[in-house]
Structure P
Amino acid sequence: MTEDQPTPHHGSEFEGDYRPAGSVPLDANPRVEPADVAYLMKLTDALNTTLDLQTLLSRTSELVRAIINYRIFAIFLLNDRTRELRMRFQIGHSPKVERTRLPVGKGVVGLVALTRQPILLNDVKSVDYYIDANPEVRSELAVPLIAKNRLIGVMDLESAEPGYFTPEHMRVLTMTASRIAQAIENARLYARVSRQAQTLEVQNEIAIELASILELGPLLERVGQLLRRLIDYQMFSIMLLDEKGETLITRYAWRFGYSHAPLRRIPVNTGLVGAAVREWRFVNVPDVTKDPRYLPMNEETRSELVVPLFYKGRIIGVLDLEHTRPHFFTEEHERILTTLAAQVAIAIENARLYQAVRAQERQLERDIAMAREVQLRLLPSTAPELKNAEMAVRFLPARTIGGDLYDFVEYTPSRTAIVLGDVSGKAAPAALFAAMVSGIMRAAAAQQPEPAQMLALLNQTLQERKLESQYVTMLFALWDDESRTLTVANSGAVQPLHCSGGTSVTVKAEGFPLGLFPEVSYDEIKITAEPGDVIVFVSDGILDAENEKEEMYGEDRLAGMLCANRGESALAIADAILEDVSRFQGAKDRFDDETIIVLRVRQEG
């Protein structure tokens, strides 16, 4: 007895009276013996214990060996889309044969699939449709696997012995094939459901991760990496439309494990990628060598799947997947990519929007830096030097540039105008408005108007050039160094504090902000200072500064600091006040510009 010859089996759970019947043909309606029923019940129980396809196919091979001592065994499963039979499990075949794919109707296996009838060949050399994959094979038995009248695949046994397989073998395999087919179908259904659940989970993870990437380059690379968790492609690229929507430009590409980005520009009226854009749908080509639209970019490519990226009713680009195997991309791949493409398109547009915003921010930062430079040049860096008084200024903007403005204008060698204003708003608009006000004020100063006249003139000019919701509060004071007198007019700014002899009083100058109301007149207050007196002018950013308890710095604290430091220089007084404000604020953010001008009358002698 040779290895391929049937042998009796003892002690097997599938043991039964399955003696070869010689040349007895297979009946059209095979008889079912009691032993057959017992075997089928045990077979069904064994097959129902697993839903893993590979485990099931392995177990099927063991069950068949219990009744036929084969040496070569294979199960081919049918691909309904390509109408090809693929070897999914084998024993005894070479690796080359294991990669076999047979069209329906070709070879013994293909003919069984076509006719849905079993074939028993006592001598394979006697028929011309046999495919000589193994020269040692002499006999073959193949039966169709049919579940619910649907062909699932083919079970194929081969032997080196002529006439090894018998009609009894064929009868028993045919009788069990439907159970095996149904078990395989159940396992495939379970695998599909499991894959779908896993795919949904991965898609959810991808959507969450893509939403967090705002740089376009890293985003496109990550799309390629994440997509490989769903589809085992070999070549991949993301192409985005240019601004005119006429050309697709490669922005990311991946090929056989390495990322690269060749500069490819493909007009939308050419190629498979162009077809996806023109037709507003995915393009799945099983064999690119047979499609005239294909542009030969990668000579290894055989199948290609292109999915357009839609965003708000327009196409922004395509996902392009390629594989060296024909008919690689399936309907499931189409569904996965179509769903994922919507998420990718949103992520790409978000990244583009982020890039545009960042570019605008960088441009704005450059503009603000330039505006700050202009503003600082407009603001005097030092106070003028006088015979009978000293002045100092400190300016700290809340943002990169601020709305406070200050200036010192020399009327005569002994008369100097002190200007402190605060423009409504913050940042660049406020700085531009402040620059305009400063320019108007400087031009008017050539006429040497008194403080009240200057404010009235500025108000009239701003009314003529009225800007919506823009106004300025301003304190305009004229210091006469010879007479040690200060004439003050105010248009809504913080009132000055005058410390004399250790006592602080508020200079009660009031008036409407400039630019709000037409034909406004302003009052003037004139004070005479004594040697050692100190007068401070501050913006509302000083008095309104808040600490973490939301308490404001206030006038009382300012007056205390002013008189406590009256013996110091004007600059030291300004620094002491500013440092005290900073200590008071602590970790609280500064929300307004802070400006301090100190006028200190020199001691006689």
Structure Q
Amino acid sequence: MSMVDSFEKIPCEIFANTQEGSRHVADEIAAIIRERQKNNQSCVLGLATGSTPISLYVELVRMHREEGLSFKNVVTFNLDEYYPVERDAFQSYWNFMHRHLFNHIDIIPENIHIPNGELPKEQIKSHCIEYEQMIDEAGGIDLQILGIGNNGHIGFNEPGSSIFSKTRLITLDNSTRIANSREFQNIAKVPRMAITSGISTILKAHRIILMAWGFKAQIIARAVEGHVTEQVPASILQQHNNCTFILDEEAASELTRFKSPWLTGEIEWSPKMIKRAVVNMALKLNKPVLGLTTYDYNENGLGDLLVEKGDAYEINLQVFYMLRDSITGWPGGKPNAVIPNHPERSEPYPKTCIIFSPHPDDDIISMGGTFMRLHDQGHDVHVAYQTSGNIAVTDEFVTRFIDFAVGFEDLFEMDNQRSRKILDYAQKFVSTKKPNQMDTMEIRSIKGLIRRCEAKATCRYVGLKDENIHFQNLPFYETGTIEKNPMGEEDVKVTMALLRKVKPQQVYCAGDLADPHGTHRVCLDIVFESLRRIQAAGEEWVKDCWVWLYKGAWQEWDIADIEMAIPMSPDQMMKKRYGIFIHQSQKDMVPFQGSDNREFWQRAEERNGNTANLYAELGLTKYAAMEAFVRWHY
């Protein structure tokens, strides 16, 4: 048994990204299907819903179309379904599965089994018993695909679910409803109950694969390395003899082999690894870095570091200086100064910078202090708003702003026949709009205009010229629903054109993959792909272009990973808050807000304040707040 195995009680396979992990799982599914086809046997798959398996289903559809993978011998059983829910509702899992998989493959419709969320409540119990019987009659699940909830649920088996539980109607935990509100306009629209396969039903599968991407790292670590407990239902999978977790690097980041690799065997003590080890130890012991002792190192598994690097105090100093050198009030580099360990270059000065903002407010929310400082220090700052953000505007804002347009024309005695007609149309549409009905193109355009006006006002508040404001309206986003298309060629072309036009020395991107809609991830991939292509084309300017990643409204970088920290005074924090307030359509109650019900300015201030507090706890200067960045190398 390896040292990793002694920590990880469930085998974990780690992939660089979601696509690679999904391809791996798809290959295993295809192998089982083809093996059964050779023997003229059916293949029984247990399938999951949610954002996690979407990339898997994309790959399976591709294999069907391009490689001839047939699903005619496949029988499927889905884990769960909301209750009550109409089958054709956009959020129903019946709709989800047909939209993402079944409509695009040659599966026999009679072989598809999904719990029925339309039945009268008095029929649910017998329906659940029949569902279990159908699985048994099919020979059991050959391969069960799972995701994992933030609270560790598998299927909709919430914390406290019995290991002996079977398919049943359950009440959804409030944290699950909040997390799933990303699929609905607000939490009030999320069903309070669901039908789910039980934990014992899941454990009967011959093979189980649990997939997790992005910000699930903490619950993954508890499920894989913690004790088996019904309070973390996924931990019960430790008792299955053929279960594997398929993770991307971010989802695996809290596992001991990544978080504290020195505990799992010999490692190479690079400066970055030393920094991580010492910072984590200092925070764990609630000590400043310079206060750590030889005893602390030995008691916390870092004796090998002392053997290799020597005196504890010298190591402390090395880490202290790395933390100190990451702090700067000059995000674009300090002019006329030679500072060897400064995060940014002094030359050229001033720099041309592009801030890529996935939504029309991510710039001010995530790096508003840095945004303003770059402009105030004389850099040529551009902002590229990658998407329209139109789905995150309430219907009430539409009628309010058209009403203003009509009143404006009245006020100045202008002909407002056309605008009145549009107002009447919008009012009628909104008043008769069905739950989850997609907005018309006209309504979406108005919502996009509202967000563009707010973004322009923010840029003018900072001091930017209009010609430095770029609205890309990337095509992948414009589906009219919360579900977006994958990155497309046109998205990359639009981004490459802007980069080539501006030729920046600095690029800022949202590296926050915890965005509940997945928009940030797609926007980041588009920028990365664009820069790679420009670099491959041999264009000289890109050699001097540095890329800095900021986090969005949901997360912050691990303190040990931060390479540039921009401190802010209380006055600067207040100025940033007022900049966020300009986005009035995003204040108070926002559609599709995700699992955090705080307003964006509250999230930003708490996150920035916490970063400053962590630096102070480690023995650095106490600032009111800090914005943090990590550099990406390509």
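Quick look at the numbers
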| item | result |
| --- | --- |
| Comparison of P, Q - label where distance in nm of label points 7 Å out along Cα→Cβ at positions 78 and 470 is highest | P |
| Origin of the value 17, 47, 31, 4, 0, where P(r) over Cα pairs in 20 Å bins from 0, in percent was derived from one of P, Q | Q |
| semi-axes √(5λ) of the Cα gyration tensor in Å, for residues 198-389 alone derived as 39, 30, 12 - corresponding label from P, Q | Q |
| Origin of the value 17.5, where mean count of other Cβ atoms within 10 Å over residues 118-125 was derived from one of P, Q | P |
| Among P, Q, structure where relative contact order in percent (Cα under 8 Å, 6 or more apart) as derived comes to 8 | P |
| Winner on FRET efficiency 1/(1 + (r/R0)^6) of positions 358 and 486 (r between Cβ atoms, R0 = 25 Å, to 0.05) once structures P, Q are ranked, highest first | Q |
| Value 4.8, calculated as distance in nm of label points 7 Å out along Cα→Cβ at positions 70 and 310, assigned to which of P, Q | P |
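Each value in this text was obtained by applying a stated rule to the coordinates, not by laboratory testing. Quantities reported herein were computed from a predicted structural model and do not represent experimental measurements. Cβ atoms are built from the backbone, for glycine too; each structure is taken alone.
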